[in-house]
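What follows is a set of structures for review.
None of the figures in this text is laboratory data; all of them are computed from the coordinates on show. The model shown is predicted, which means the values in this text are computed figures rather than measured ones. Cβ atoms are built from the backbone, for glycine too; each structure is taken alone.
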Structure P
Amino acid sequence: MLLHRIAVKTAFFINGFIFANWVSRLPRIQELYNADDGTIGLVLLASSIGAVGAMPFTGWVIIRNGSRRITLISAILYCAFVPLIPLAQNLPLLIVLYFFMGIVTGMLDVAMNAQAILVEREYKRPIMTSFHALFSIGMMLGAGSASLFTDVGLDLTNHFFIVAGAALLAAAWMSRHLIHDRPDPAHHDGPLFRLPNKSMIALGIITFCCMIGEGSMSDWSVNYMENITNASITLAPIGLSAFATAMTFGRIFGDALRRRFGDRTMIVGGGLMALAGLCAALIFPMPYVTITGFFLVGLGLSSIVPIAYSIGGNEKDLPPGVGLAMVTTVGYSGFLIGPPVIGFIADWQDLRVSLGVIALLLALMTVLGYRYKTTSAVQ
């Protein structure tokens, strides 16, 4: 069981590490392609369309092939695509590249969480946030490495090839220890491709609001630090690192807190903390105040998505991949659709106005969390 758990955590780490590396260099990507905020928003939207479009089918693909195989294939493809970002040569090709990156990240998200549900069932207690902690650790170290590579003047191509190569080595190790699963479709009634039902939509809306906050912090925190707080290019990635560090701390202790306080209290308390942190960053746009605010946002949001995935993956009479696909189809669209929308609003108004919209959604998430009644099988 332990090797299974470590291997799945490795998949989460790879996802977060690669993601944070290219997101931290987004201002340089923007300069390379001479793109404004709205154009970069369009590039990110292509990734959103690819991911959200792939997710409803991923449950079916997992049923046919097993979550282990899909986790490995999507992780390897993600590592292969990222070094191509500075080599796309023009914006249309960059948009196409991000579309395919979106497909593989969407499939990876569902498949690795399906593996995590299988490990959680082995342990017979809530451990989902511990997996997501490794995603946050990956983001934290990825943002830190991006800051280091920026400081030493390493170009985008060499930077992305180095981190992708390191991630592929980790993927080679985890391939030996992921759980070999191949569910039999005959054991499950109903179609293998399913859109979210009413219960999963309700859970998905909470997840959507949370993940749009996560996505906005991940994709736009560095830009906010540089362009709104006037932080230096070396200090700017620390805002993202603070957010990722807080997500890590929150997820390390999230399982124990969940067992003690319950899902409802975790969602409401986390929502209030995230809202307070984001409002502080918006009202007082100074580098260190903003870094502190982003830290509070990360701490508040840290456990909400793992709780939602655990509930969805443990839905009675559904294979883990199918239940997760239902939740992630609604919820993950916030993580991916939100940031490009933020870019469009920022191009129209400014980034503070864009993130003000996110603050309203965090308030909505908190209200919905107060009214939501969970029926998790692992509480």
Structure Q
Amino acid sequence: MAKEITISVIKADVGGLAGHSAIHPDIPEIASKCLDDAVNNGVLIDAHVAWVGDDLQLIMSHDQGVDSPVVHKLAWDTFQEASKRSAELKLCGVGQDFLSDTFNGNIRGLGPGLAEMHFEERENEAFIVWMADKTSPGAWNFPLYKIFADAFNTIGLVIKPELAQGFRFEVHNIRKRKKILLDTPIDIYNLLALIGASGIYVIKAVYTKTNEIAAVSSTDLLNLERGVHVGKEDPVCIIRAQSQFPAVGEIMEPFAMPHLVEGWERGAHFAPLMPVAQRDAHPSRSDGPPRAVALGFQLANGKLVGPRDLFDDPGYDHAREECNQIANYLRRLGPFEPSRLPMESMQYTTLPQVLDKLEERFEEIK
């Protein structure tokens, strides 16, 4: 009998070593102890602790469904324990991803990023967890479109009947907090019209035409207060692979061509998203370039088999070199667009504090 499983990926920045470039080795150890205890107590089936830059990632399998207060409280308590150690070490940005000091039954809206999906475990249940640092929720728009809607990327959309019927995309307007469902291939141009504006429209989830979950991402947007930067979004994403879903190779292929994302250096610049092995996920050049890590797993009755560090592959060497070339060009532009984000996005950095001081010096043009 098939087993129903929930995969929860919850992340937070609990403090960075040497600025925001890396995580201190004590932090994953503390998180692993918390999650191991939860497995031994039956709260979780299995768990894995990962990190990208200064972000701590909790990857958990359980049978309690999405939005479980017990699982969310476990993640919250784990982040609090890690933050205590970060505070002792005076690490950078301790607590910047926490918008409240109190857990209210659900971690949504409290600051940490969250992606969860519930499904019936298949005979061969492969899935991939994408994690990123120094970027924003829209970072996954380009690869998710390529995987689930572009036949030049995913040949299964042409030659495999289960994929050829297309997929259903749930897109969120993260500024106005509205959502829309779009079906491909019929809505493909409408989909592109929205998700090309990745600072506003974000792919939250992808489903088969029979409404089986295929992918889900975090869409948390923390820095909505004008002139106040509260944390960074640094999104996560879970994608199921093989059978009625794209193959692992098709899921990984979009990262062979670097795409530009928001978030580099003070959250104020565009930059190429660099696919790296976890050991290289410690961005330092202008606080970047932004990094993406992909961990592949198999499920065996809810147990996590893996991970396989999927970007630990010389096949991405050219993409990494191309990222560096793009980064060289963009950084030479300094504070000029399109290196710097457009003014609308800059309103959510500390730039408005500078503009406010200049306001009284402006005069009418006659």
Identify which of structures P, Q gives the largest calculated value of relative contact order in percent (Cα under 8 Å, 6 or more apart). P
Of the structures labelled P, Q, one was used to calculate volume of the Cα convex hull per residue in Å³, giving 113. Name it. P
Supply the structure label, taken from P, Q, corresponding to Rg and Dmax of the Cα atoms in Å, for residues 13-100 alone with the calculated value 12.9, 38. Q
The highest value of distance in nm of label points 7 Å out along Cα→Cβ at positions 133 and 333 among the shown structures P, Q is in P
Supply the structure label, taken from P, Q, corresponding to helix-only ellipticity at 222 nm (-39500 (n - 2.57) for each DSSP H run of 4 or more, over all residues; to 500) with the calculated value -7500. Q
